[in-house]
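Each value in this text was obtained by applying a stated rule to the coordinates, not by laboratory testing. What you are looking at is a predicted structure, and each value in this text was computed from that prediction instead of being measured. Cβ atoms are built from the backbone, for glycine too; each structure is taken alone.
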Structure 1
Amino acid sequence: MSDPRIKRALVSVSDKTGIVDFCRELSSMGVEIFSTGGTLKALQDSGIGAASISNITGFPEIMDGRVKTLHPKIHGGLLAVRDNADHVKQAIDNGIGFIDIVVVNLYPFEATVAKPDVTFEDAIENIDIGGPSMLRSAAKNNESVTVVIDSADYPVVLREMRENNGATTRATRLRLATRVFTQTSRYDNAIATYLTGAASTAQQDAAASITLKLERELGMRYGENPHQNAGLYRLTDQDGTRSFDDIFDKLHGKELSYNNMLDIAAATTLIEEFRGEDPTVVIIKHTNPCGVAQAPSLAEAYRRAFATDTQAPFGGIIAFNRPLDMEAAVAVNEIFTEILIAPAFEDGVLDLLMKKKDRRLVLQKKALPQGGWEFKSTPFGMLVQERDSKIVAREDLKVVTKRQPTGEELSDLMFAWKICKHIKSNTILYVKNRQTFGVGAGQMSRVDSSKIARWKASEVGLDLKGSVVASDAFFPFADGLLAAAEAGCTAVIQPGGSIRDNEVIEAADANNLAMVFTGMRHFKH
């Protein structure tokens with residue numbers, strides 16, 4: 001049986017945390033150390049008797065260090081099966097000495113590409129080739145070779161060597177080898193993700209292949225229903241890494257559930273539409289906005305948003321586009337809401353709101369990432385699409401009726417259009433004075449959505465006379481528009497594009513409605 005003691009080490013680390021002390025201990029146990037580049041200099045400067053890897057290979061480091069360890073005398077020394085007589089003979093015949101421990105961590109590729117000013121050339125130079133190769137060779141031969149990729153494992157290795165006459169245990173070698181393959185897999189995924197993103201910037205279509213990395217960020221008691229397991233996973237793809245904790249801080253309340261996360265996403269993507277605008281409040285229930293309003297103060301905006309639907313906000317999610325002040329907090333505190341989301345909380349507000357222990361208070365620290373791709377799983381594959389983040393400006397609108405919209409109507413039409421793309425299709429939305437007056441969402445028929453929107457407005461006593469209406473897709477027939485006119489609507493915003501557009505325009509003209517086309521549909525399934 002081969003000698004299990006560690007006699008020869010190969011050390012080459014990018015992260016030099018603890019490496020000097022570790023190698024000093026190895027040296028004191030009689031281990032011969034070979035190293036490369038900056039690691040070799042750090043060890044020698046500290047008085048540790050390390051030799052260059054070139055002493056093994058008989059070949060200098062070349063091409064700016066790109067080639068230094070890719071050599072048969074390195075990989076033969078790692079991969080040789082020590083109890084295989086033929087392997088041992090070939091090693092002796094070719095002057096290959098066994099390497100018993102490899103201590104390597106990789107170029108900081110992920111940290112490099114996370115920098116906002118990183119160049120493609122910098123990213124490429126931080127792709128480690130020799131490091132993963134040595135790690136994989138050593139990990140494959142874990143029967144004989146100890147491989148260390150994380151400085152946190154240095155103490156374990158040293159302790160076992162002291163306790164076992166210079167050897168590590170089989171169990172530890174296997175555990176460390178497993179860690180290597182986990183890390184190199186992650187490393188390769190990060191590189192593939194970056195290169196995929198770099199390639200896709202030159203094309204408009206979705207990339208031919210996309211590498212995703214998902215790491216669990218939060219465990220959850222269950223999913224949409226108690227019988228479903230669930231978790232929140234940090235996502236890394238060609239658009240970078242996106243995580244909850246990077247954008248939000250939960251300041252108070254119970255743990256967030258799967259459904260909470262969906263509602264937070266719905267609330268914050270909608271409130272982002274009004275970043276930097278007048279005080280705006282969004283109320284969400286089951287991912288649909290049930291009330292949105294804009295006003296001179298947050299408190300008034302909240303009261304107007306609440307007035308859209310005085311039942312649904314109970315247990316709902318509310319997002320604010322301004323720091324939550326005391327007046328608005330007192331108004332909100334009159335009912336129980338699941339979650340309040342704000343970019344800041346003014347003095348005393350948290351003390352007031354924390355009195356309800358089950359309410360979650362969430363600080364949104366920064367804006368959501370814009371653009372990029374979104375993913376939806378199906379039982380037969382993953383659907384990938386661009387996020388619906390394109391904006392229609394006033395100058396993009398095409399007035400198709402004889403009557404031009406008034407300035408007030410145009411303001412309400414733009415307000416409604418920002419909201420309607422966040423409502424499940426089919427969508428009909430009534431707005432008046434920058435307040436939602438009736439929301440019709442998620443119906444199989446656009447006419448049914450229109451009926452629901454009118455009914456919701458009548459339930460809370462909101463008069464639709466003088467309102468505007470937004471439709472997320474074109475009116476296929478004039479009946480939907482005629483229903484809006486009958487309700488008192490004076491202006492309409494819709495994508496246009498129906499084969500019956502002329503009939504719809506004629507109906508609008510006959511009822512003295514102003515109508516604008518956006519040329520952009522906002523289906524949301």
Structure 2
Amino acid sequence: MRALKLKQLVFLILLTLVYLCFELGFNARLLDVVGGNASPADVEHLEVYGRTLSGVAAALVLLQLMLNRRLRSQVRRPTLVRIAVGCLLLAAAVFITIKIFVDVLVATRDAEFRRVAYNTILLQRSLVNGQAELDGLVDDKLLFAQPEGKAFLALFPFLALSNQTLDERMKDTKDQVIGNIVRTAKTGQQYYDDYLEAMKRTHTNWQKYARIPSASNDDLQREQDKAWNDYVDSLRKHNWTPYTVPGYRRAAVVKKVRQKVPVSTRWDPSDEVAFRDAVEQRYRRSTSGITVGRDRIPPGLSFAQFVARPGVQGELREALALPSGVTVAHDYGSAAEFKRLYEAMVGKSVRDKRASYDSDAAQFEYNARLFKDGNDAARAAIVPPVALAFSLLGAIGHFSKLLYLIATLVLLLRAPGQDTLSRRSAWLATSVLLAVFAGVWLLLSLAENRVTRSELFTQMLEQSRAPEEGDTGWTRARKAIVANVTHVVAVGQGYSYPVNEAIRVHLLQDLNYGYEPQP
């Protein structure tokens with residue numbers, strides 16, 4: 001029994017060490033993602049890894065409990081299969097529970113929360129790209145490339161939701177920030193490719209237009225003769241001529257002729273002159289150009305003249321997202337000439353997007369125009385702090401459990417002949433677990449770094465826990481807990497990142513957890 005107990009402790013210690021390596025490595029990569037310029041898809045992808053590791057963490061605790069129970073059982077119950085199934089079920093339950101927890105947090109936010117989050121995420125991006133500065137923060141241009149700066153960026157949207165003055169601070173730079181986002185999403189070269197594609201489609205349309213024949217007397221004569229002969233042939237099938245159509249059939253004949261030739265409803269089937277006039281009208285219309293939009297384009301224009309027509313220009317402006325009044329040339333002699341077109345597109349996009357950022361809360365209500373964008377922003381503000389908190393909690397918890405297992409192993413080795421620890425030794429080992437967890441948490445709660453000492457972070461944290469009218473005791477306690485967790489995450493991530501990154505790069509052979517930062 002003693003040998004089995006010692007082997008089990010060594011097995012659990014090694015398993016916990018392996019888990020901690022993956023958890024700490026993940027924590028470093030998570031901070032790179034949520035504290036950088038990663039896309040929502042990157043955050044969501046790593047969130048899956050985070051929920052998986054949280055599930056594994058819970059399963060390890062259950063594994064230890066069930067193995068201890070099996071060791072004490074004379075009939076070796078529960079079985080190893082039941083232990084494995086139980087751990088898998090718990091891991092899956094934790095995975096799903098965390099997802100539901102985050103989804104509920106996001107779904108229960110109101111329209112005003114979504115509106116503020118929508119603007120706050122824009123401000124966060126501007127900080128990452130160095131396009132905006134915040135008074136009261138650390139005066140260091142390289143701050144956001146360092147661990148404490150990344151931790152602040154990850155927590156920033158969550159903290160900023162309680163600070164309404166931040167939106168005021170960025171009013172003057174909002175257009176610049178949006179413009180940089182537009183330029184990143186559509187570079188000048190990409191836009192030039194779009195222009196070439198639009199001109200290619202326009203040239204294809206011009207080629208179709210250019211093949212329309214111009215009107216000439218010979219062509220018209222042939223068209224009239226062919227139409228009259230076809231009409232006479234159709235009458236011959238009934239043994240009629242234009243002059244012998246029975247009176248009771250005249251209306252039917254006129255109706256059938258009008259399907260191809262625009263003669264009058266009172267046209268006489270024998271009136272060849274009126275018939276030829278109607279054919280001429282049809283012919284002139286078919287050779288008088290085409291209509292683009294409301295613009296009737298006459299025949300015979302060159303490609304440059306065709307492109308310059310108002311209707312064609314309207315189609316090009318729509319395809320290239322340009323404002324009204326901008327003229328698109330069929331070719332550009334230099335990059336500087338085309339740059340004016342690109343800047344016009346950027347300007348229009350900025351104005352359109354700025355109108356969205358300045359929208360009131362009603363536009364972020366459920367099924368409203370900006371609901372989806374606001375909901376995505378709310379998730380982007382909530383998920384990073386939650387993910388970092390769970391990751392840090394798992395790391396501290398299992399580090400404490402690791403020391404507990406080591407303490408148990410040492411105490412058991414110092415008690416030769418005993419299968420289990422005495423009550424006093426068991427309490428001593430348990431106190432190691434509790435003391436380490438509480439001590440690390442207390443230490444991080446009291447510790448500071450450059451960011452947490454800054455005037456801005458202090459102000460934001462105080463506002464997040466400031467009492468409001470109608471707050472209950474539970475509400476005040478919840479705010480205090482959230483503020484404490486925020487501080488612990490901000491400090492803990494800053495100090496632990498170098499160690500975590502070294503584990504990820506060296507021990508885990510640069511495991512990227514599915515994310516590669518853009519150069």
Structure 3
Amino acid sequence: MSEKTTDSVQMTHKQIMTVMFGLMTGLLLAALDQSIVSTALKTITVDLGGLNHYTWVVTAYLLTSTASTPLYGKISDLYGRRQVFQFAIITFLIGSFAAGIAHNMAQLIAFRALQGLGAGGLMSLTFVIIGDVVSPRERGKYQGYFGAVWGLATVAGPLLGGFFSDHHKVLGITGWRWIFYINLPLGIIALVITSAVLHIPKIHREHKIDYFGAFILVAAVSVLLLGISVYAPGNGWLSAKTLIAIGGGLVLFAIFLFNQSKASEPILPLRLFKNHTFNITSLLAFLVGAAMFGAIVMLPLYFQLVKHNSATLSGLKLLPLMFGIISVSITSGKWIAKHGRYKIFPVAGMVAMTSALLGLTSLAENTSFWMIAIFEFLLGAGLGASMQNIVIALQNSLDVRDMGVGTSLNTFWRSIGGTLGVAIFGSIYASKLTGFLTSGITHLAAKNPTAMSGATPQALTQLKNNPGVMSKFTPDLQATILHGYVQSFHIVFLSAAPITAIGFLVALMLKEKPLKSGAEHAQAMKEAAGEALG
């Protein structure tokens with residue numbers, strides 16, 4: 001076996017911050033594109049046609065980004081972080097440029113899938129690389145900034161999407177196309193910075209890629225996500241399409257795991273499941289993802305439907321959530337770096353998220369924004385305390401050889417949880433809204449028939465997909481409909497609270513281990529290189 005390793009180079013704080021800027025820029029690109037397109041979909045479909053395929057603009061990105069996430073970790077363990085991270089940036093940029101010049105929906109969907117392929121690497125390798133560069137003890141004060149990036153993307157995505165879609169032309173180019181073109185300068189900056197300063201020790205070894213395992217994994221994730229995010233919302237959770245897709249995905253996962261037990265160079269080393277911290281943090285990532293994405297989708301919907309706010313203003317009203325994520329991510333990271341203890345933050349974070357979700361069940365038609373802002377900040381604080389700090393716990397427990405694949409899988413489980421959360425909460429909302437509207441309108445018609453003036457069967461049928469028709473109704477009927485919206489949101493937030501409550505119990509099971517210092521981290525990297533040479 002022919003192998004060699006480059007010497008480790010200790011980075012200064014200034015060099016680390018420069019690398020951080022490049023990594024955060026790459027992460028921001030991927031995080032933004034999870035939400036920036038949603039507010040512009042209507043404008044895009046009008047321009048390109050293909051309204052019946054509009055959901056695939058989001059789904060194609062989701063499928064490829066989620067399915068590729070665990071692959072990037074393993075490939076970077078074999079080929080080196082910088083090369084694979086830069087491949088992800090270039091892939092993302094090519095997809096962004098191509099999406100910007102798309103002439104029809106088929107092209108846009110295909111190029112969004114290419115974007116997602118790059119985004120999978122940006123989202124996973126960012127945390128892998130910082131795990132290589134900084135010791136677990138010092139990682140908190142740096143990793144907290146990544147939580148800030150997620151918080152920024154949460155608000156900036158819908159705002160930018162709304163801004164560009166609201167403008168027919170920007171600098172002579174169709175407004176919505178800037179949603180993709182804006183990625184180009186940011187991506188080039190990330191590419192230049194990582195080329196100049198990202199020098200991570202590399203171990204070159206003979207290896208064998210498990211192509212069959214990679215194919216089965218991608219197929220399993222794709223089929224499962226199709227069932228969850230496409231077939232279930234459109235056909236129902238008990239429809240044949242949904243059950244076949246979800247069942248097929250689970251069968252493919254079983255085949256994948258069997259394959260990994262036999263593979264000489266597995267994509268997912270099964271030894272990871274013997275690691276208590278890996279199992280606990282994977283479950284926590286899944287639960288945090290489900291609660292986070294479910295709540296983030298529902299809050300803007302509440303502002304638009306109940307408060308009659310525009311899409312842009314609804315995005316601005318998520319600022320307290322962003323401030324909660326940013327402030328607690330950075331503060332908790334610095335505290336961990338100083339004291340070396342981390343378990344308290346995921347535990348407290350789950351308590352904060354559960355309290356916020358329970359508080360949101362009190363929302364009414366006339367609830368003041370300041371009250372909502374308190375619950376938003378509390379929810380963001382819980383996310384900030386949990387999301388990045390469980391990654392620190394995970395990386396502290398991993399061998400250097402498993403750093404890439406272990407960290408990528410954490411991102412993968414969070415994405416799967418988010419997808420499932422959005423689908424389930426969306427289904428709960430839709431089903432409860434139908435029930436509450438039907439019962440409320442029926443009761444009003446029996447009590448006060450004159451209140452139904454102008455409420456034609458056609459208008460009532462359009463209500464779920466076009467709330468704007470409500471302006472033609474009487475004040476009493478409008479009040480009844482708004483109350484139906486509010487009741488539906490109550491059920492959604494009440495359904496989300498047990499998820500984070502379970503997360504609290506799981507976080508209590510996390511075993512706190514002493515965080516490795518800079519010297520210990522450097523020694524571990526050196527020993528890993530020595531083992532490879534041997």
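A value of 29.9 was computed for Kirkwood radius over Cα pairs in Å; which of 1, 2, 3 is the source structure?
2
Using relative contact order in percent (Cα under 8 Å, 6 or more apart) as the calculated read-out, with 8 as its value, let me know the right label among 1, 2, 3.
Checking each candidate, the match is 1.
Out of 1, 2, 3, choose the structure whose coordinates give distance in nm of label points 7 Å out along Cα→Cβ at positions 446 and 470 equal to 1.6 when calculated.
Only structure 1 yields this read-out.
Among the shown structures 1, 2, 3, from which was the value -23500 of helix-only ellipticity at 222 nm (-39500 (n - 2.57) for each DSSP H run of 4 or more, over all residues; to 500) calculated?
It was calculated from structure 2.
Ranked on distance in nm of label points 7 Å out along Cα→Cβ at positions 30 and 302, which label among 1, 2, 3 comes first with the largest value?
Sorting by distance in nm of label points 7 Å out along Cα→Cβ at positions 30 and 302 in descending order puts 1 first.
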